[in-house]
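Laboratory data are not the source of any read-out in this text; all were calculated from the coordinates shown. This is a predicted model, so every value here is computed, not measured. Cβ atoms are built from the backbone, for glycine too; each structure is taken alone.
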Structure P
Amino acid sequence: MASTRNSSPSVDLAARTSDCLGQFVQPGDRLVAALSGGADSVLLLHVLRKLSRAHGFHLSALHVNHGISQNAGRWQSFCERLCEAWGIRLDVKQGVVERRSVEGLEAAARRVRYAAFAEVDAEWLVLAHHLTDQAETLLFNLLRGAGVGGAAAMPIVRAFPGCSGLRVLRPLLGVSREEIEACVRSEGLSWIEDESNADVRYSRNFLRHRIFPLLRERFPGCDTVLARAAAHFAEGDVLLSQLAEIDARNALREGRIQVAELCGLDEARARNLLRHVLKRAGIAMPDSARLHEAVRQVCHAAVDRQVCIDLGQCVLHRYQGGLWLAPKYTAPVAMDWRGEDSLDWGRDTLRFDRTRGGGIGMERLEGMAVRILPRRGGERFQPNVRRPRRELKKLLQEHGVPPWQREIMPLLWCGEELVWVPGIGIDCAWQCLAGEAGLQPSWEQA
């Protein structure tokens with residue numbers, strides 16, 4: 001653990017942080033500061049504590065114990081003692097990091113950390129990223145082949161993905177690491193050192209300890225210049241997003257890109273629209289080569305060809321003139337229904353609601369073995385008494401059920417008879433009569 005004695009403050013971070021808070025934070029807002037115990041987060045919490053009364057916000061802290069280091073318990077204890085001394089409520093989240101994750105230890109730890117952040121109940125999650133972090137992030141993202149969005153690095157303010165009402169604030173983003181260290185020393189604050197920060201096997205640490213010292217020697221002030229470049233990229237990213245919004249007004253129907261509209265754009269603009277839709281859907285951005293190939297196949301493959309492109313988290317399908325994003329899915333094996341209100345069907349949910357005068361006649365189900373099965377092919381079905389029994393394949397086509405959904409949809413059987421098909425209905429021989437107790441299944445897709 002490091003500690004220092006008091007000296008005169010070298011920079012007035014409080015005033016600069018106050019200006020930032022004044023732009024975004026309203027009186028009564030709840031702020032949760034992410035506290036690792038390092039110098040950056042300790043100083044951030046210290047400054048926020050000083051400013052909380054003047055700005056009228058409610059302050060608490062959050063520590064995520066990743067459990068990676070043998071010192072993780074000591075770091076948690078340090079954060080607990082610090083918050084107790086300062087009169088600040090601290091929430092601690094325990095995370096389990098997959099050490100052999102294919103994405104790497106750094107990325108796996110970040111995913112665990114952000115999963116903990118997603119549980120924050122507040123208006124603001126405040127992070128201690130600073131100008132030097134911004135420069136490192138820009139260079140790191142460029143070396144990964146990131147586009148304009150990645151080169152924009154970190155914004156001062158952004159919405160937290162998937163959490164309505166929670167926003168991220170980085171009030172120290174214009175402050176260098178040197179300024180922060182000087183201020184920590186001048187304020188006489190204590191902090192902890194994470195030994196992994198010196199391990200150059202991690203890419204970010206390699207950039208920080210090996211590459212940036214050389215850059216600063218040859219290009220003094222490069223941190224500020226790179227952070228300024230990130231701001232320029234951020235402006236470009238905003239303009240590209242605005243262009244994508246304009247294109248989306250013409251190209252999207254029911255949330256799906258229309259192939260004809262996409263093909264009417266030049267390729268760069270088409271890829272920009274596809275990125276926009278993926279980002280809005282919360283899907284991790286595939287690499288540029290895959291996006292190039294997706295647009296090429298969608299716009300140039302023969303009309304009668306099924307286009308199916310793996311985008312990593314999901315699969316992009318071309319179907320009936322539109323582009324559909326579908327999760328990767330493996331249909332479960334057969335399962336029995338024994339009166340449950342719901343069953344898990346892979347990542348989806350099957351619900352069984354009790355009704356009267358609608359659904360499947362409950363009396364007919366009594367004493368019968370009810371099973372849920374995926375399609376096997378060759379099924380026949382008669383939902384309408386006025387029409388003959390027909391091939392299920394034809395019915396699914398007529399109802400516009402996409403091919404990839406046909407293979408994973410749950411079918412309800414009673415003995416050897418197909419009783420219910422999602423999106424089509426109940427076989428006429430099993431439909432509930434007026435006034436009778438019934439069962440209405442439904443398929444809720446994730």
Structure Q
Amino acid sequence: MQKVADEIELLKQKSFKQTGEMFGKFIPEKELRPEESGSMSRIRLFSKENTFWAFLSQVICPDGGCKEVVRKLQAYASVRGVKMPSSSTSSYCTARKKLEERTLQTIFRHTSDELERIPEEGALNGRRVVVVDGTGASMPDTPANQEEWPQSSSQKPGCGFPTIRICGCFSLQTGGLLSYEIASKKSHELPLLRKQADTFQEDDIFLGDKGFCSFYDVSWMRDKGVDSVVTLARRKPVTASKAVKILGDNDLLIKWKKPAYQKKCAYSREEWENLPEELLLRQIKVVVAVPGFRVKEFYIVTTLLDEQEYTADDLAELYLRRWDVELFFRDIKTTMGMDILRCLSPDMVRKEILMHFIAYNCIRRLMYEAAEEASLKVREISFKGALQALRSWEPHLNHASARKKERFKMISDLYESITNNSLLQRPNRREPRCVKRRPKPYQLLTCPRHEMEEIPHRSKYRAKTA
């Protein structure tokens with residue numbers, strides 16, 4: 001009986017720590033210690049530490065279901081020769097609910113800080129570039145989720161899914177997520193950006209698309225010592241005859257006048273009155289000479305006024321790299337599967353999003369270490385390839401018979417596997433936002449299920465394209 005008790009105790013301690021073998025050094029250990037009192041204070045199968053690693057393993061897993069976690073536990077119990085736990089997911093789901101969002105926020109900030117310590121080599125003149133963009137995700141159609149993040153108003157009740165808007169700040173160099181804010185799909189990205197003002201440090205460069213072209217935001221960024229590089233929107237380009245100074249071909253020094261105050265603005269009249277009457281900016285016209293691109297020319301507006309230190313070509317190339325943020329979100333949503341969330345309540349949805357971001361930052365850190373050992377750039381390593389290697393190595397890292405030396409060799413082999421197939425660099429490659437695979441000829445659900453009537457001859461119906 002004592003031997004069985006020892007085996008069960010070992011099972012409780014090590015069942016879910018395969019992922020911890022790789023990510024343990026990126027996660028603050030003190031945040032996973034049992035609480036002094038309360039539900040997470042006891043040492044049990046789903047302790048605070050085990051539940052965290054199980055949740056992290058779940059978002060990395062391609063299946064992503066709670067059953068997957070229980071199956072891993074049963075497989076480990078079988079290897080150890082002890083009685084297999086129940087197949088029910090109720091205990092695990094209850095333990096996930098007890099994980100505090102505050103703890104996960106602290107862990108996420110720690111992973112962001114770890115990525116910020118990586119030197120910004122290759123950035124614009126050695127300065128950190130923070131690229132910002134927004135995206136969306138959907139979740140199960142439950143009353144609680146609908147109340148927090150309602151579906152599109154154009155859809156009838158029961159025919160859509162709650163949707164959430166996410167605005168994230170990424171490091172352009174490392175690809176790490178520095179901060180994020182979430183809101184309903186009706187919210188604009190600019191107010192979400194303003195909530196992340198503490199993410200920006202003096203001497204940073206803010207890089208954004210035309211959705212972030214705002215007099216107010218360029219002004220407060222400049223007051224923080226942060227330079228902006230955004231695409232011109234909502235204003236007509238200034239002609240050379242009205243420019244303050246001509247700095248070069250398609251490169252002008254211009255002035256922006258403060259716009260009139262509007263009551264529907266997200267900032268108060270007092271904040272508006274504190275803005276300067278005009279901003280001295282630089283306007284650069286970029287001509288796209290590469291055939292096949294949708295845009296033939298566009299304008300960049302920036303507070304980087306020194307044309308010698310920051311040439312027009314350098315800024316055009318920097319804005320071209322803004323597309324990387326679309327790839328960062330693709331890694332999180334498509335590769336990791338966060339596009340469609342699984343949780344049924346707003347609290348758990350927030351935790352699920354947090355766990356995806358923690359896992360993403362940990363994988364980015366793992367890629368950086370692998371790239372450093374192989375003397376490669378992080379940009380040359382495939383995120384999907386790193387995730388595939390991680391999924392394949394995970395079941396073996398905490399195998400019962402594996403010794404410490406063997407696990408160290410396995411992690412070293414993991415790094416080598418991540419860097420074996422570097423990405424092909426395709427400069428100026430055109431990536432049209434189109435769907436090649438045709439949808440199946442099913443009707444769209446345009447009314448509640450009990451009212452929906454299907455077309456008798458399905459072959460005569462064609463689903464609408466995106």
- Here FRET efficiency 1/(1 + (r/R0)^6) of positions 78 and 206 (r between Cβ atoms, R0 = 30 Å, to 0.05) has been calculated and equals 0.05, so which of P, Q was it run on? Q
- Check the numbers for Kirkwood radius over Cα pairs in Å across P, Q and tell me which is largest. P
- Message: Comparing P, Q, where is mean count of other Cβ atoms within 10 Å over residues 158-165 highest?
- Response: Q
- Query: Taking distance in nm of label points 7 Å out along Cα→Cβ at positions 110 and 406 for each of P, Q, which is largest?
  - Reply: P
